[in-house]
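In C-alpha cells below, several structures.
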Structure P
Amino acid sequence: MWNYFVEVTSGSVNAIVGKGDLIRKINFPKYVIILAGSFAALINLILNFVVIGAFMAFNHVGLRPVALLLPIIILELFIFSLAVAFFLSTAFVRFRDVSYIWEVTIQGAFYATPILYPLSRLPHSAAKLVMLNPLAQIIQDARYLLVTPQSATIATVYGNRAIRLVPFMTTILIVAIAAAYFRNRSRFFAENV
C-alpha cells in the first residue's frame with residue numbers, strides 16, 4: 001500500500017510538465033494525465049494483492065469475513081493518493097523545487113507511518129499522533145482486516161469509534177484543496193509548461 005502511494009504521488013509530480021508538448025497542442029481535460037498514472041498504479045496494486053492472495057492460499061492462511069472490507073480501504077487509499085497527486089502535479093508546474101521537497105517529505109512520512117515497526121512499540125501519546133495520519137490509519141486497518149484482529153486501529157488507540165472520522169475528514173479536506181487548486185491553475189498549464 002505504501003508503494004502504491006509513492007508510485008502515484010512521485011510519478012505524478014512531473015506528469016503535467018512531462019506532457020507539456022501535448023498540453024500545448026491539444027485541448028483535452030488535464031486531469032486525465034493524473035488519472036492515467038493513478039489507475040496504472042491501482043492495477044499494479046491489485047496484481048500485487050492477487051500474488052499475496054496466492055501465497056496466502058498456498059500457505060493455508062485463512063481469511064476472516066472482515067477481509068471483504070478491504071476494497072473500502074483501497075478506495076480510501078486511492079482517493080487520498082489521487083488528491084496528493086493532483087496537488088503535487090499542479091504545484092510542480094509553477095514551483096519546480098516541489099520534486100526535491102517531496103522526496104524529503106516522502107522519506108519522513110515513511111518513518112512516521114507504522115510500516116517497518118508495529119504501532120504497539122510507540123508510546124501511547126505518539127501512537128495517537130501517528131494514527132491521525134490517513135496513511136497510518138489505512139495501513140493499520142489493512143493489517144487488522146488481513147493479518148490479525150490484534151492490530152491496533154485508530155478506534156482502539158483512542159478508545160473511541162467516532163475518531164475514525166478524523167483521517168476520513170482529513171482526506172476529504174485534502175481532496176477539496178487539491179481539486180480547487182488544480183481547477184484554478186489548470187487553465188494556465190499551457191503557458192507555464
Structure Q
Amino acid sequence: MAIDLTTLQAAIDDFGTRLRQVRDDQWALPTPCTEWSVRDLANHLVNGGRMAALLLHGATGDEVIASFDADALGTDPMAAFEASAATETAAFAEPGALERTVHHPGAGDIPGAMLLGFRVGDNVLHAWDLARAVGLDETLDAEVVAATWAALEPMADVMPATGVFGEGPSGTVGADAPVQRRLLDLAGRRP
C-alpha cells in the first residue's frame with residue numbers, strides 16, 4: 001500500500017477508534033510522548049489536521065503555528081478530532097493538492113504528497129501511543145504500518161537528528177521482527 005488518501009483515512013480511523021475508547025478518567029494519563037498527556041496527544045492530532053488543511057490552502061509555517069489552539073479539543077474531543085480529520089481529508093482530496101508546495105513550519109517547503117506522508121505517520125504512530133497510554137489493543141492497521149515503514153525506513157540514519165522521533169532506531173530490532181515493531185523502534189518507541 002502506497003501512502004495515498006486511502007492510507008490517510010485508515011490511519012485517521014486507527015487513531016479515532018482508540019480515541020473513542022478514552023474514558024473520562026484517562027485524559028490526564030501520561031503517554032509514551034513523555035511531554036504529553038492523553039489530552040495533549042489528542043490535541044496535537046487535532047491541531048495537526050487543521051495545520052495540514054491550512055498549509056494546503058497556502059498558509060505559511062508561522063501562520064499555522066499562530067493558529068494552534070492550546071485547547072483545540074474543547075468539551076468534546078471526539079467531535080473536534082472528527083471535524084479536524086474531515087477538514088484535512090477534504091483538503092488533501094482537492095485537485096492538485098499533492099503537487100502543491102506547502103510551507104511546513106519544521107520541514108520547510110515540501111510537496112503536498114510529503115505532507116500527506118507526515119500526517120499518515122503522525123496518526124498511526126500516535127494511535128499506538130494512545131493505545132499504550134490507556135491500555136488498549138496496540139495492534140495497528142497492517143497496511144498503514146507497511147506503507148509508513150516503506151516511507152520512513154530509508155530515512156533511518158537521519159531520523160534521530162530531526163528531534164521528532166526521540167532517539168530514533170535502537171539498533172536492537174532485527175530485520176526479521178514484525179513490521180510494526182520495526183516501525184515503532186524506528187520512530188523512537190520502545191514497546
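Things to note:
- Distance in nm of label points 7 Å out along Cα→Cβ at positions 12 and 140 derived as 1.8 - corresponding label from P, Q: Q
- At a computed 31 (relative contact order in percent (Cα under 8 Å, 6 or more apart)), which of P, Q: P
- Among P, Q, structure where distance in nm of label points 7 Å out along Cα→Cβ at positions 124 and 148 as derived comes to 0.6: Q
- Read-out helix-only ellipticity at 222 nm (-39500 (n - 2.57) for each DSSP H run of 4 or more, over all residues; to 500), computed value -17500, structure in P, Q: Q
- Here Rg/Rh (Cα atoms, Kirkwood Rh) is compared for structures P, Q. The highest value is that of P.
- Computed 16.4 for Kirkwood radius over Cα pairs in Å, for residues 36-131 alone - originating structure among P, Q: P
- Structure from which 1.6 was derived, distance in nm of label points 7 Å out along Cα→Cβ at positions 4 and 52, options P, Q: Q
- Read-out FRET efficiency 1/(1 + (r/R0)^6) of positions 20 and 60 (r between Cβ atoms, R0 = 30 Å, to 0.05), computed value 0.35, structure in P, Q: Q
Read the figures in this text as sums done on the coordinates, not as results from a lab. These numbers were taken from a predicted model, which means no experiment stands behind them. Cβ atoms are built from the backbone, for glycine too; each structure is taken alone.
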